[in-house]
1. For relative contact order in percent (Cα under 8 Å, 6 or more apart), which of I, II scores largest?
2. Name the one structure among I, II that distance in nm of label points 7 Å out along Cα→Cβ at positions 33 and 65 of 5.6 was derived from.
3. Have a look at I, II and say which one yields 25 for percent of Cα pairs over 20 Å apart, as calculated.
4. If you rank structures I, II by distance in nm of label points 7 Å out along Cα→Cβ at positions 49 and 81, which sits at the top with the largest value?
5. Among the shown structures I, II, from which was the value 3.6 of distance in nm of label points 7 Å out along Cα→Cβ at positions 1 and 73 calculated?
6. Determine which structure produced the value -15500 for helix-only ellipticity at 222 nm (-39500 (n - 2.57) for each DSSP H run of 4 or more, over all residues; to 500), calculated from the coordinates; the candidates are I, II.
7. For which of the structures I, II does the calculation of distance in nm of label points 7 Å out along Cα→Cβ at positions 41 and 57 return 3.5?
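FYI, it's all coordinate maths here, none of it is from the lab. Remember, predicted model here, so these are calculated numbers, not experimental data. Cβ atoms are built from the backbone, for glycine too; each structure is taken alone.
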Structure I
């Protein structure tokens, strides 16, 4: 498969290849160059960092101590995704 580099240095992955690999808008790829100039692109998952203010940390501590509060569903999803990726080999 031959692709061109545009004037900004960008390349376009053909739609058929993106579909075959399950890549979508916003996905990230890790680029490495191997011996002989072979370029390797590998999909990677990027998870946002959650940062809490002092007030947020205080509320989290209070919720943990009470044992009656629930985490927001979006945060539970982030935690599940992190657990799922913890078994992957990191090279």
Structure II
């Protein structure tokens, strides 16, 4: 059974960044999001951080933390689980 948080994150990435040629199912769980993999740039990362902070009520305080959190979908999910209010996570 798919992880509901990972599925929600993939949908959020596609919607927030308006990725027209990519579906959520095309995003691998453990490949880089920035640079290789999805080939997101720093502007994409900033937009994504803003959406994640809004959606989950978390704070990503600096670029190093952002780089670490946005390494892969799996790392992003773990980062959010550590910091988000459980009520804001999908069941």
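1. When relative contact order in percent (Cα under 8 Å, 6 or more apart) is calculated for I, II, structure II comes out on top.
2. I
3. Of the options listed, only II reproduces it.
4. Going through I, II one by one, distance in nm of label points 7 Å out along Cα→Cβ at positions 49 and 81 is largest in II.
5. I
6. Traced to structure II.
7. II
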